[in-house]
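**Student:** Listed next: structures, encoded as structure tokens.
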Structure 1
Amino acid sequence: MLQSNNPYTLRTEVSGGVTRYFVSFKDGQAVPHEIEVSATLYQAFDAFRKDEKRQRTSFERHIEHSELTDGTLYDRAFRKPESVDDIIIKRGRMEVYRRAVAELPDIQRRRFILYYEHGLTYKAIGHIEGCSVASVRSSVEIARAKIIKKLEV
């Protein structure tokens with residue numbers, strides 16, 4: 001980020017309902033000074049400060065834009081693209097997962113899908129199937145263990 005070329009700072013002071021305007025700066029020997037200025041001059045200094053900041057921001061964006069490369073765009077990506085190897089591995093694991101789910105007994109498969117893929121609670125699944133929460137939990141945990149075992153191979 002570029003440093004401001006602004007050699008002064010602005011401040012206001014309100015006392016007794018009257019606003020006073022000041023400009024502070026350092027002279028050539030780095031001696032600090034502060035002078036009181038009119039409201040019009042203060043506003044001119046403030047407008048210059050804001051304009052300089054706008055120009056600096058615009059310049060920084062221009063420089064930043066000109067420096068963009070595939071690498072910097074990749075680093076900034078919210079969702080980084082996957083490598084071909086990662087995609088192949090993920091698809092392979094997904095296929096193993098689908099086969100493992102398909103091989104489960106009907107009750108375990110149904111309860112597992114309702115719990116993990118549809119987000120239902122054990123209680124809700126038990127209510128739908130007319131069974132206890134413990135029975136649903138047991139079925140889901142057994143199904144999960146079987147699927148993990150298949151995925152580890």
Structure 2
Amino acid sequence: MPRLIDKVFAYITYTDRLLVFSHPDSPEAGIQVPAGTVKQGEPPEEAVMREAIEETGLQTLTLAAYLGQVDHPVPQQDQVHRRRFYHLICRGTPPARWQHYETDPSEGASDRIRFEFFWARLPNGLPELAPGHARLLSKLLKSLNTHERD
């Protein structure tokens with residue numbers, strides 16, 4: 001039976017844009033959204049905020065909504081990743097593009113991982129995302145519409 005691993009995914013928005021990133025040192029990883037593994041005993045809402053801050057360096061994030069979960073099989077590792085997706089909002093005025101090193105790499109990585117972040121316009125300016133990263137974008141767009149009316 002595959003091992004269940006809890007993951008969190010952060011759809012971070014600023015106005016009508018979604019934060020995405022590439023791996024300059026590993027381009028085969030594709031374009032992704034911030035995500036990571038939930039630590040033992042950690043509530044997923046805390047995990048998504050911790051992962052978002054560690055990966056992006058942004059400090060002005062607020063949790064807007066829980067969007068749902070998807071089980072993503074990873075047969076080559078005999079795992080199932082239970083991915084919980086959240087909508088986070090970036091307050092203030094973030095840079096248009098920047099590089100950041102993840103402060104606490106997980107899953108046995110010893111070297112800090114360099115990410116290159118940029119904002120993609122929703123919905124039509126979004127590049128193709130790594131497998132499974134776009135699964136709940138339709139719910140994000142509904143969440144954005146709700147928060148625009150607030």
Structure 3
Amino acid sequence: MAEEMCLRPVGIVRSAEQAAVIEIEPALHGILDGIEGFSHVLVLYWAHLNPHQDRPAVKVHPMGRKELPLTGVFATRSPVRPNPVLATVVRLVESTGDTLTVAGLDAVDGTPVIDIKPVTPGDCPAGEVRVAPWLADALHELEGPAQDPA
């Protein structure tokens with residue numbers, strides 16, 4: 001395996017209240033042409049604020065919750081990874097020139113973006129997606145008790 005890889009940011013996240021703006025590097029002008037035809041994009045970004053010494057983690061408690069089982073990092077969405085590459089599918093709100101406005105990006109202001117890809121129907125699995133029982137329980141907790149519509 002290669003010991004080192006070189007990635008360069010293609011843009012940077014500028015966070016806002018309801019949406020995030022991704023500013024594309026000026027040298028890549030035109031790289032977004034045609035993206036407005038898609039409803040969602042996959043954003044790959046670098047968790048640049050994670051301390052380097054935390055990256056070699058092999059197992060973590062998901063979501064930082066000690067009551068959840070110690071789990072292999074590749075079975076979690078933890079930002080503490082050997083390479084802190086994060087990926088999120090977001091709704092494309094607007095594409096203007098060399099900026100994208102997206103909804104649902106969990107990244108802080110200044111986060112380097114390393115790639116953007118359109119989401120296509122073939123990217124999504126057919127049928128039901130299975131998740132680990134600990135995640136299903138945690139998601140159920142986050143949803144809270146069902147609200148009575150009456």
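Read-outs: derived from the displayed coordinates by stated rules, not from any lab. These numbers come from a predicted model, not from an experiment.
**Student:** Assign the value 53, 47, 32, calculated as Cα extents along the principal axes in Å, to the correct structure from 1, 2, 3.
**Tutor:** Clearly, the read-out refers to 3.
**Student:** Same structure, new question: Consider the structures 1, 2, 3: one of them gives -19000 for helix-only ellipticity at 222 nm (-39500 (n - 2.57) for each DSSP H run of 4 or more, over all residues; to 500) as calculated from the coordinates. Say which. Can you show the working numbers first?
**Tutor:** On the way: 1: -19000; 2: -5500; 3: -2000.
It was calculated from structure 1.
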